[in-house]
Structure I
Amino acid sequence: MYRTFLIIYLLIININNVEAKEATIQFKINNEIITNVDIEKEYRYLTALNTSLQSLEKKKAYEIAKTSLIKEIIKRNELKKYYILEEDQEYMKEIVKNFYESLGIKNEKDFENYLLQHELQLNNIKKKLEIEALWNEFIYKKYKEQIKIDKNVLRKTLKEKLKNNNNIQKNYLLSEIFFNEKNTKDLTNKYNLINENIKKIGFENAANKYSQSDTAKNGGDIGWVKDSQLSSIIQDQIVNLNVGEHSKMITVPGGFLIIKINDVKEEKVKKNFEKEFEKFIKYEKNRQLNQFSIIYFNRIKQNSDLSEQ
């Protein structure tokens, strides 16, 4: 009896030691320890959003997951200065609903089952969505007075676009890779590197790896965008592209873009100019806020104590 108990006890100790060895420290952010187990969980989260990530070799996929996790932790640490996180906020229900519907899932129960397939829990996903929601709120409050909208210019631009298109509205399903390099030589090398990776691992995985935009974790997915909402610079670069093709490097305020067309559809627009104009303004505000978000994040990342192990 004693011998049996001893064997079981030693077996438990041995199992615990194996688990301890498996959990190894990968890096620290401001003294917060991040292990390979955390990175594995982030990898499962990203593959739940972008299944094409599963086609990558594990080493490359884990590098993407590590970058994503670092970004989330830096944001969370900054938000803690201004918010109490993980409160039972009513608005999170709508955010969670919008999130799973964007994945083509009908209800929360089906979403929970989907997460279980990736060994994920709904509560953990809620924490991630809360960070993104509060970050967007924080950036808006911080920079809303700096948003510059010239309504006269936008109104004129929209009128010209609708006039030239004979009331035919083109809608693009787009993905993006947004990046920035200050040095001209480094910029060329970075662009060539991204292009090579697009060919090797696909646009979505390259976006996961290189894009500095918040859409990176979704494989760069922007969603459906009306051509009237696009700036003339972007529209000129994608107008002759076929579905599945991506643009060359586009210079935009704050950095550089590569845009991929995933689908295109046309529709006859029943003219409600003011409604289209409001959408145009909203899109422009979001574009500027995204730029402010990237600039602010890069600033606090530089001030973060990040050490690889």
Structure II
Amino acid sequence: MNLKKKIIFLVGPTASGKSAVALELAEKLNCEIISCDSMQVYKELNIVSAKPSKSDRKKIQHHLIDVVSVADNYNVADYQSQAQEAIKKIHKKNKIPLIVGGSGLYIKVLLDGIFSEAASDKKIRDKLFKQAEKYGKSYLYCRLNKIDPAAANKIHPNDLRRIVRALEVYAKTKIPISRLQSQTKGLFDEYEVELFGLQLDRQELYQRINDRVDKMFESGLVKELKRVLHKKLSLTAKKIIGIKEIQNFLTERISADEAKDLLKRNTRHYAKRQLTWFRKEKRINWIQINPDENPKTIAGKIWKRRF
């Protein structure tokens, strides 16, 4: 008898319709939703992040939306700890956490964990890079091979950044990085996890992306990002798709139509990267979507797949 508590993931590329399907599924299965989206954590970004509406968020409790300002750095470790807290709160209510999104790294870290390594030490790191300049990469690689042969076996002798990181962690903790990584535990180890992915024809997906960008511009995307760009953006916020495109339009480097086309193209490229990541994740149960299917029908497909 499996006594592990349940967690459901609903994943897929941007514009695949996850949010609408999640609402239907949450009602059907008595869930609360945890966003797994690296853009929806920012309070100031509503249109560009395609956040669920306020009415939808009243209908079903959502977590990890509007967490930080664009002025604040926010990383995968922050997300992991906050998501785990949300999961515990939802389980205490005897409900099922429904984790919804397309941020591959966030999903991976939740499923399989991230090892607790030492804080970065710039002095140690700079010293190691200087040694590499003086003696060569092979000198550091040989040191790593003596300290942690398991890590050395996974790192290419020319990958200086990873060699230095492994040596830096050992210098701080006196524990090989490979051992720290092997001690990692994620949700997949502790809970009964089900992963469902929304899959649709590539051309249909790209058309949805194009249509979504058109609607974003109609809904005031330029005004939203103009307000945001007056703030001092964190390094993580600067990487958000849409920031650079609209900034270039506002500074008259490109036209509005060019900005729109670039945003469509870059979002399609992002979706392609998402799909590449998802193909490597063999635990996903894929649900094929037809263009004429509504969210309720798609949620019904997931329900049938579960039971």
Structure III
Amino acid sequence: MATYNFKREAQLFIVTGGNRYSIDIADVSFNQTFREESYPVKTLHAQSNVFEGSVINSAGQANFSFNTPAIVESDYTVIETLLINGSSFDLFVKTETDTFKLETCVITNGEFVIEKSQPLSIGISGQAAKLTRNATLTGSLQNRAATKSYTINPKVEITLAGSSLTDIVSATMELQNEVQWTPYTTINGALSATSASTSMYPSSFVIGKKILSGSISQYLHSTNSTSAQTWDTAASLTIKAGNGLSGSNFRGFSFGPATCSYTNRMNTQNVFIQSYEWRLTDNSTLSNILKYETD
């Protein structure tokens, strides 16, 4: 009887610098597509050849995504490092039946999920050079903390342009890395490609610009109505989401203080709100601005 791969049984491992980190996930997806090109085969002597021929000798970048809780312990800080630095790594997804490997991965999007009714979490998506099945796990498995603590019912503190924002409805924060893959299709590679294993795959990339942006929604009431319908290109922004917001006990997501641009607009829902759409313009060291604080 065949054994199937179930997503709920999947284990995810990140391998970087010879170390393997086990990451708990709420969801995971990955895929890679080969590129197919057609060419005409109809000739003067073969007028009935109306279906074109096919050439397959290269693959596009693989795509992956997963979601993991932002626990209090430091087991997952490797994700923060890879996201901010744009470093390459290998990703393994292991089920009861198979082990899949994504080689030369890079994170393109990191979403810091902040919801009042849910624990803090991090949504990751990215690209990779090559996806293979029946791979062998590599790297030295790193020890995990004896306990696992979720950041439940996180509190949010936001200061914008020197004013503390109250009555927050929601807040989002996302870092995007613009990835450019080095061209990898060559005439020699095309002639040598006879199967999936000898096809041309991406091999290297560079990080172009970065975008760190987000949004803040706030109930519109009598004490903050003067801030509606405004904008600024050089406002200081600080966001803290987690537990123990004051002092050294803080655990969670920390951003700023940093210079940002923002626009403000009204939204007429059942209860009126105002939304701030912001973007980082400060070119200070990113690791000093954006932090995932853990034990």
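For the reader, a short list of remarks on this structure follows.
- Structure from which 4.4 was derived, distance in nm of label points 7 Å out along Cα→Cβ at positions 107 and 179, options I, II, III: I
- Between structures I, II, III, the greatest calculated value of FRET efficiency 1/(1 + (r/R0)^6) of positions 67 and 155 (r between Cβ atoms, R0 = 35 Å, to 0.05) is seen in III.
- Parent structure of the calculated result -1500, given that helix-only ellipticity at 222 nm (-39500 (n - 2.57) for each DSSP H run of 4 or more, over all residues; to 500) is the read-out and I, II, III the choices: III
- Relative contact order in percent (Cα under 8 Å, 6 or more apart) - structure with the largest value, from I, II, III: II
- Test item: Cα extents along the principal axes in Å calculated as 89, 48, 37, pick one of I, II, III: I
None of the figures in this text is laboratory data; all of them are computed from the coordinates on show. Note that the coordinates shown come from a computational prediction; the quantities given were computed from them, not determined experimentally. Cβ atoms are built from the backbone, for glycine too; each structure is taken alone.
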